[in-house]
1. Work out the source of 16.8 here, i.e. which of I, II gives that when mean count of other Cβ atoms within 10 Å over residues 35-42 is computed.
2. Any idea which of I, II comes out highest on mean count of other Cβ atoms within 10 Å over residues 27-34?
3. Figure out for me which of the structures I, II the number 2.1 belongs to, where distance in nm of label points 7 Å out along Cα→Cβ at positions 67 and 83 was derived from the coordinates.
4. If helix-only ellipticity at 222 nm (-39500 (n - 2.57) for each DSSP H run of 4 or more, over all residues; to 500) is calculated from each of I, II, which structure is the one that comes out at -17500?
5. Tell me which of I, II gives 41 when you compute relative contact order in percent (Cα under 8 Å, 6 or more apart).
6. In terms of mean count of other Cβ atoms within 10 Å over residues 11-18, which of structures I, II is highest?
7. With percent of Cα pairs over 21 Å apart as the yardstick, tell me which of I, II scores highest.
Structure I
Amino acid sequence: MLTNNDSDQKLLTLLGFAQRAKKVISGDANVRAFLKKRQVKLLILADDISNEAKERWQRKANEHQVPTIIAADKKRLGLSIGQSPRAIIGLLDDSFAKAIKECRMDTMKK
């Protein structure tokens with residue numbers, strides 16, 4: 001059975017692989033630009049950003065029909081992709097997006 005911590009660790013590991021494959025973008029301006037180009041396959045929000053920011057990004061994602069998940073804190077998200085703390089990460093690859101969504105779904109089922 002996957003616990004939330006196991007799920008987060010698996011998610012963070014997958015993000016690291018996606019970063020090495022150059023399939024990750026982060027930062028407000030980058031994510032906005034790639035959303036407009038319809039290249040973002042999954043949006044990952046840090047769990048420690050404000051509720052207003054979460055709602056704003058979820059609205060933007062819904063406008064572009066991009067699924068959103070809320071994951072680890074900003075520091076851990078940033079570390080997973082070799083960056084400073086990150087509030088938002090966009091995945092540009094369907095396979096990585098699917099793997100991360102499945103990882104999250106496994107936790108919800110158990």
Structure II
Amino acid sequence: MAKSKAVIKAELMKKAEAVIDELLDWHEETDRPNLTQVEGKVLELRQRLSEEMAVRPVPGPRCAGCGVEMRYKGMKDKTVLSWVGELKLERGYYYCDQCRTGLFPPGSTA
């Protein structure tokens with residue numbers, strides 16, 4: 001089941017408040033930061049918040065077996081063998097409670 005707008009907003013506000021607190025703590029600890037330092041810190045925090053938003057789960061894919069929307073179970077690691085050797089990937093993992101099968105998109109079964 002997809003999260004409501006209110007739940008997503010609450011999660012984002014919590015993350016934004018943590019970033020703001022970190023910026024304020026940094027500002028207190030840094031003796032007379034200049035504009036370049038402030039901009040650098042703000043950009044660093046902005047990038048981190050953007051990265052967190054980019055990995056937010058999208059609506060679950062449909063189970064190939066039963067057609068039910070699969071449930072997001074968080075980020076999982078998977079090691080795959082490629083032409084250049086083993087690669088450790090971290091992506092969203094989805095699970096169908098009805099069929100008891102997992103999916104590690106973009107389409108390989110887990």
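1. The read-out comes from structure I.
2. Top value of mean count of other Cβ atoms within 10 Å over residues 27-34, among I, II, belongs to structure I.
3. Structure of origin is I.
4. Derived from the structure labelled I.
5. Label of the originating structure: I.
6. When mean count of other Cβ atoms within 10 Å over residues 11-18 is calculated for I, II, structure I comes out on top.
7. Answer by largest value of percent of Cα pairs over 21 Å apart: II.
Values quoted throughout were computed directly from the atomic coordinates according to the rules given, and no laboratory measurement underlies them. Since this is a predicted model, take the numbers as computed values, not measurements. Cβ atoms are built from the backbone, for glycine too; each structure is taken alone.
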